[in-house]
Structure 1
Amino acid sequence: MGFLFLIVGIGVFFIASGKAPYIIELIPYAALISAISFVASTTFLDYRGEKIKKALYFGGLSGIISFVLIISMIEGIMFLIEKNFTNQSYGILLISFSFCIVASTVLLWLIKSRFY
C-alpha cells in the first residue's frame, strides 16, 4: 500500500506539471473501470440494506476515486519508467517510499480500529 501511495503521488505530480502524455489514452479505460466500481459498490450497499440515495452517493464516490487512482497510478508508473534518475533521485524516492509505508500502516491501523 505504501508503494501505491508513492505511485499515485508521483502520478498526480506528473499530471499537475502538465507533461502527462498518456492521460488522453487512459480516460476510456479508467471510465470503464470507474463505471464497474460504481455499479459494484452501489449494488453492494443496496444489498446491505442502505437507502438508495446513500448507496448511489457512495457508489459515485467510489467511481470517482477509482477513476483518479487509475489515471494517477498509470501516469506515475510511466513517469518512473521514462525518467532517468540520479543517485540523489533514488535517495529521495526511497525516503518518500518509507514515509508512504509509515502512512499506509497508520491509515490501515486507524481503519481497522474504527471498524473492528
Structure 2
Amino acid sequence: MDDLIKRKGQFLTRFLHSLLASIILVSIIVIYFSVFTNEINGLTHLSVAVVVFEAAILFIFKGDCPFVFLHQLFGDERSFFNLFMPEKFVTPVILGIGLVALVGIVLLVF
C-alpha cells in the first residue's frame, strides 16, 4: 500500500475514533446534566441510547473496539487509546469511563 494512502488512512481512522469518543463523552455529560437539573428530554434519551449502544458494541467485541481492523489495515501500530496513554492504563480507564456512565444512568433512573 502506498505510504501516502497509509498516512491518510491512519489520520482518518484516528479522526473517526476521536469523533466517536467525543460523542460518547458528550453523551455522558448530557446524562449528568439531566441528573443535576432533573430534566429529561429527547437529548437525554439519545445520550443514554448512545452510551448503551457503545456498551453493547464493546460487550459483543469482548472489550475490543471494532475499528481495530482499520488501524491494522493502514499499518497503524497504535490503537486509539494508546495514542494518549500507556497500554497498562487503557483497560482501567475504559472501565472507569463505563462506570461513570453507568452511575449517571442509574442516577437518571432513580
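Every number in this text was worked out from the coordinates using simple rules, so none of it is lab data. From a predicted model like this one, the values you see are computed outputs, not experimental measurements. Cβ atoms are built from the backbone, for glycine too; each structure is taken alone.
Give the label, chosen from 1, 2, of the structure having the highest value of distance in nm of label points 7 Å out along Cα→Cβ at positions 25 and 57.
Working: 1: 3.9; 2: 1.6.
Greatest value across 1, 2: structure 1.
On mean count of other Cβ atoms within 10 Å over residues 33-40, which of the structures labelled 1, 2 is highest?
Answer by largest value of mean count of other Cβ atoms within 10 Å over residues 33-40: 1.
Of the structures labelled 1, 2, one was used to calculate helix-only ellipticity at 222 nm (-39500 (n - 2.57) for each DSSP H run of 4 or more, over all residues; to 500), giving -26000. Name it.
2
Taking FRET efficiency 1/(1 + (r/R0)^6) of positions 49 and 81 (r between Cβ atoms, R0 = 30 Å, to 0.05) for each of 1, 2, which is largest?
Largest calculated value belongs to 2.
Given a computed value of 46 for relative contact order in percent (Cα under 8 Å, 6 or more apart), which structure among 1, 2 does it belong to?
1
Hey, distance in nm of label points 7 Å out along Cα→Cβ at positions 9 and 89 derived from one of 1, 2 reads 1.8; which structure?
Numbers: 1: 1.8; 2: 3.0.
Clearly, the read-out refers to 1.
Consider the structures 1, 2: one of them gives 17.1, 54 for Rg and Dmax of the Cα atoms in Å as calculated from the coordinates. Say which.
The read-out was computed on structure 1.
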